[in-house]
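What follows draws every value from the coordinates through simple rules; no lab data is involved. Predicted, not measured: the structure shown is a model, and the values here were computed from it. Cβ atoms are built from the backbone, for glycine too; each structure is taken alone.
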Structure I
């Protein structure tokens with residue numbers, strides 16, 4: 001099946017009639033639809049699914065009030081203002097029927113009559129102007145759902161975020177099994193088995209114990225069915241709330257962006273800016289006072305700095321000269337004679353006193369002494385000390401400090417100017433309050449939805465725990481029931497059929513599992529660019545998937561591992577196939593024989609064993625590649641021909657693997673691949689790589705002013 005064309009009108013954000021040509025060729029099998037978040041990309045997938053399945057697209061049984069409410073929310077608001085409402089989605093699908101290829105045009109249209117919503121669904125075959133009649137239409141609806149059910153169709157919409165938990169989470173084995181059964185139509189056998197079990201209730205058995213066990217088994221089956229149904233319903237509701245939260249978050253971000261574009265300043269930010277202004281003004285005032293003090297006290301002296309140097313020299317000379325004069329007068333000849341009296345010969349006293357006096361006076365004479373020097377200032381000792389201190393302060397002054405003060409003063413002035421500009425250009429109080437109220441309302445909605453989401457998440461965890469417990473109880477009850485039937489040699493057609501159907505499902509899934517493993521390794525080796533990264537994938541009977549790599553072990557290492565951590569921990573760490581290889585290499589059948597065989601290994605040889613690789617240790621990109629490859633392997637094993645719609649194909653994929661995803665993955669997974677991407681997901685380089693495979697490309701943009709999506713041909717970039 002291929003979707004050749006999609007037409008939308010007044011559906012969600014698509015107001016005008018908008019057409020997407022999705023036709024592809026074998027060589028060019030990719031259609032690229034670009035758009036930013038909120039532009040309307042996911043609407044495309046929903047429109048296709050809704051057009052084909054109607055109420056079943058939302059898991060409703062018919063045209064009920066819930067479905068009507070859902071459709072009303074999908075109709076473009078602008079169209080409701082017109083005299084008549086004309087809203088529809090239409091698709092052209094190509095289906096291979098025997099040796100022919102027929103094209104069906106499906107159109108689902110909505111109008112209002114007497115304030116009530118009316119839906120009209122018509123189908124045209126091979127461009128006929130006459131639609132299928134009622135009987136033919138009923139047959140076609142049953143036919144299309146038999147070819148591809150809504151559940152399977154949704155599987156072909158690849159969402160990396162959802163599938164990460166789907167294929168790696170704690171219930172990944174259950175999801176993998178259910179996916180395989182659905183894709184390969186093996187779930188029909190499950191439905192048949194449950195029908196037989198239900199019918200078997202009416203059959204009476206004389207053996208009371210068997211009857212009790214059978215009732216217990218059937219009750220557990222019903223309980224499990226109810227839990228699975230409830231889990232599916234809550235999961236759908238959880239996903240819907242997630243979508244609503246994403247829309248509200250985008251709306252809030254847009255509102256805040258618009259608010260700031262118009263000069264808006266939130267009250268909290270305004271208060272911070274005012275506080276910052278006061279702080280800066282105080283700081284600037286202190287700096288200004290320091291500058292004034294400098295100008296009053298220091299600057300005049302710095303201007304005449306050369307004269308200050310001369311003044312210092314003059315004062316020093318005056319001080320030295322004064323001291324010299326005082327000492328000179330003190331150390332006269334008469335003073336010396338008094339000192340030496342009675343200490344030397346009187347006859348030579350005069351001569352010696354004169355000599356000593358002249359020598360001392362000459363010794364204390366300062367270098368700067370001038371015979372005719374005149375003192376100008378005649379300062380006191382205290383005055384001289386103060387003036388010398390002031391002169392030293394002036395001469396040692398570092399102008400960097402005052403220059404830094406001027407620089408800081410200018411910076412503060414500039415910052416104050418910016419703050420005042422921001423405050424002066426902000427919105428008026430009325431507009432500010434309106435924005436604040438709108439943002440507060442959105443925040444409240446987001447808060448309520450987040451709370452609901454958390455409650456649903458908790459409910460899902462509880463239900464999934466119940467499912468695991470009931471599944472375990474059901475399996476035990478079933479085993480006991482079959483065991484009692486066999487031991488009592490009860491020939492019961494129902495039990496035989498149940499066993500037969502279980503065998504059929506096991507046989508079919510075993511073959512498909514092998515095919516999935518081969519498909520996975522084929523595409524994984526094509527995409528991954530690492531040598532000796534993964535050698536094998538194993539999917540066991542319970543659909544637990546594990547990756548393995550061939551590793552070398554020394555026999556002594558194996559002996560130490562068994563002695564240190566034991567068999568159970570080894571199997572948990574290294575995998576089931578690790579022990580399968582050991583048993584085969586040592587030709588033993590159980591664990592008790594294995595250790596003895598290893599200890600008696602006289603060769604002490606190296607062994608190549610398949611060793612499990614922990615997927616949780618992969619990088620985000622490697623996990624995404626693992627999921628993509630498992631997804632590809634499933635689809636190839638199912639042999640279903642249907643368009644593959646993928647949202648952001650390169651999420652978390654590093655640049656080195658993108659080219660392989662384009663050439664090996666997207667070109668082979670389906671004859672028709674529709675990619676929904678942002679400009680950051682498929683950027684300009686990725687666009688150049690994918691360009692040769694494109695048969696069509698569109699760019700959709702959301703017009704904020706008119707609140708509608710606009711479409712044009714081309715992508716964000718041109719090549």
Structure II
């Protein structure tokens with residue numbers, strides 16, 4: 001028998017007191033203890049045909065966020081192109097300091113490692129397992145997520161393209177994998193809905209005889225071969241079709257797009273088309289990536305970056321709610337309904353701080369809105385796809401299109417809970433359109449991003465759609481976070497910029513293509529593209545085989561006049577007999593955002609034998625490029641920035657404005673305290689504008705900007721004297 005202790009009530013009270021005291025002490029110690037870094041596992045390939053995720057982009061994002069303070073992010077990377085992926089997964093999942101792992105790359109790898117990771121209570125986020133079969137297989141596993149949309153959307157988009165292109169017969173080749181099975185299962189219905197007939201379907205293994213497969217396809221006589229295969233199979237299939245003398249085009253799904261394709265096929269890759277996931281163009285991620293690394297992002301770079309965002313945000317939520325299950329924390333993160341926060345390191349760091357403080361921001365990513373339905377294995381509700389063509393040895397992309405309705409918009413105005421606490425100045429950028437126009441707005445963002453990489457400041461972004469909000473804020477002076485410098489782009493902001501500057505004399509305004517307001521806090525930059533367009537006219541007149549050239553402009557507005565007049569004058573100076581036709585997409589500002597209408601006009605000009613077109617239609621230029629690919633035998637000249645990447649074999653040159661340099665210059669002056677009011681004029685003579693001759697055309701035409709430079713400068717001065725007294 002056990003003796004009964006005396007005074008049980010006192011003992012219970014003392015015990016309770018000790019527990020409470022220890023709890024209070026523990027809480028105090030916890031608050032003072034550094035929680036240490038957020039360690040995130042990464043299981044992705046660094047080399048080989050499947051290396052399309054950009055681990056370097058992942059490392060850049062983590063480093064950029066770390067520079068902004070907050071809890072340190074550490075990536076624990078294991079290269080799955082070397083070693084055993086299961087062993088790598090066992091190692092990372094077995095670590096107590098890693099709760100979230102980004103990867104793997106393929107559905108076959110997912111089958112290998114998902115149990116090893118999720119059954120230990122860890123989260124697994126894949127940026128590139130797109131097969132639809134995964135949704136059902138992992139329906140009950142709330143610890144598996146993916147940041148890429150499922151392939152059902154891609155199948156639909158591919159056959160929409162064929163319908164629009166007038167393709168009636170295709171052969172379908174699919175890998176004998178879960179990825180290929182998705183396309184084999186869904187393609188017949190998508191084809192039937194779009195009036196396309198599948199003349200034959202082949203499921204292949206890497207051990208198959210590809211020459212025999214090519215011969216079979218030849219008997220089916222398709223117009224296009226659709227191949228849902230991986231890069232190695234894509235290369236072998238392309239070679240077999242070429243050897244068989246097939247006239248059918250080859251169209252690859254997203255898994256087939258890889259630098260391996262270009263390196264293996266060389267010139268034989270020219271003309272291959274396909275579809276792949278794309279960053280959301282309105283976020284500017286692709287521009288930032290190109291600035292950071294010198295190349296366009298790889299196919300799954302944006303989705304990989306978004307996996308990092310979800311991991312960082314989930315860790316922040318765990319700090320605020322440590323008892324919450326990991327999967328519940330991630331579900332909470334993607335259901336935010338507060339201030340919208342974007343993908344970039346500044347926005348991401350702010351979002352993480354808000355989450356740690358108990359706020360619930362609406363987070364978006366590089367690939368689009370980070371919104372998920374049930375189950376988590378289904379992937380995001382919407383993403384972006386782009387059609388690509390191999391041209392000039394590179395992947396040339398068309399306009400990205402969303403897989404579902406997406407509300408395009410910039411991140412929210414205010415930063416809560418610590419608005420205005422940064423050490424550097426606050427810079428507001430107001431674009432004419434949201435990013436993604438591949439012209440004026442994108443070039444300005446390039447300069448802003450470049451400045452962010454160089455200087456310490458806080459940026460906020462707006463577009464013309466925010467005009468009423470900005471009017472209200474500037475007129476009332478009701479700033480959550482007051483800007484030191486405001487940059488507005490485009491003639492459409494002239495009246496607004498003047499009113500804002502007059503009402504806020506302590507804020508500096510840097511305006512592009514507007515007016516000299518005569519205010520001590522305003523500087524306006526005018527870029528005169530007459531001389532550069534003059535050179536473009538000379539080049540077009542030299543190129544034309546028909547004696548007919550043209551220009552497709554967004555609208556007959558003042559900012560377009562020097563383009564048109566310079567182009568016409570240069571062409572006539574080279575050959576007075578050349579006919580120049582100018583057509584306008586619209587009558588006002590909206591004409592710069594209508595790619596379909598711009599494409600229609602380009603087709604009409606081609607029917608009139610116009611074989612060189614100057615594109616000055618803003619984001620509508622992508623429609624002109626699409627039309628040029630269809631009609632053939634026509635060359636293009638881009639605007640504002642080097643647009644050769646739109647179609648390397650078609651865009652012979654671009655009339656460039658150094659918008660990125662001007663924006664960088666504006667921010668640098670603010671940082672240095674050297675803001676100067678008045679007007680700056682940038683021309684061909686002082687390097688503010690110029691004609692950039694595309695690679696592939698430079699051997700024949702690079703001489704023109706040199707030989708005709710002085711005549712173009714003289715003509716530009718005459719124009720400015722007459723038009724800009």
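When helix-only ellipticity at 222 nm (-39500 (n - 2.57) for each DSSP H run of 4 or more, over all residues; to 500) is calculated, the result is -13000; to which of the structures I, II does this value belong? Intermediate results must be reported in sequence, preceding the final value.
On the way: I: -20000; II: -13000.
Working through the options, I get structure II.
Assign the value 25.6, calculated as Kirkwood radius over Cα pairs in Å, for residues 407-694 alone, to the correct structure from I, II. Each step should come with its number before you reach the end.
Details: I: 25.6; II: 19.6.
Derived from the structure labelled I.
Can you spot which of I, II the value 0.90 was calculated from, given it is FRET efficiency 1/(1 + (r/R0)^6) of positions 87 and 247 (r between Cβ atoms, R0 = 30 Å, to 0.05)?
Values: I: 0.90; II: 0.05.
Answer for the origin of the read-out: I.
Match the computed value 24 of relative contact order in percent (Cα under 8 Å, 6 or more apart) to one of the structures I, II, and report its label. Could you put the intermediate results ahead of the total?
Values: I: 24; II: 9.
Considering all the candidates, the number was obtained from I.
For which of I, II does semi-axes √(5λ) of the Cα gyration tensor in Å, calculated from the coordinates, equal 90, 43, 25?
Working: I: 90, 43, 25; II: 48, 38, 19.
Structure of origin is I.
Using the calculated result 10.7 for mean projected area of the Cα convex hull in nm², for residues 79-182 alone, pick out the matching structure from I, II.
Working: I: 10.7; II: 7.8.
Going through each structure in turn, the value belongs to I.
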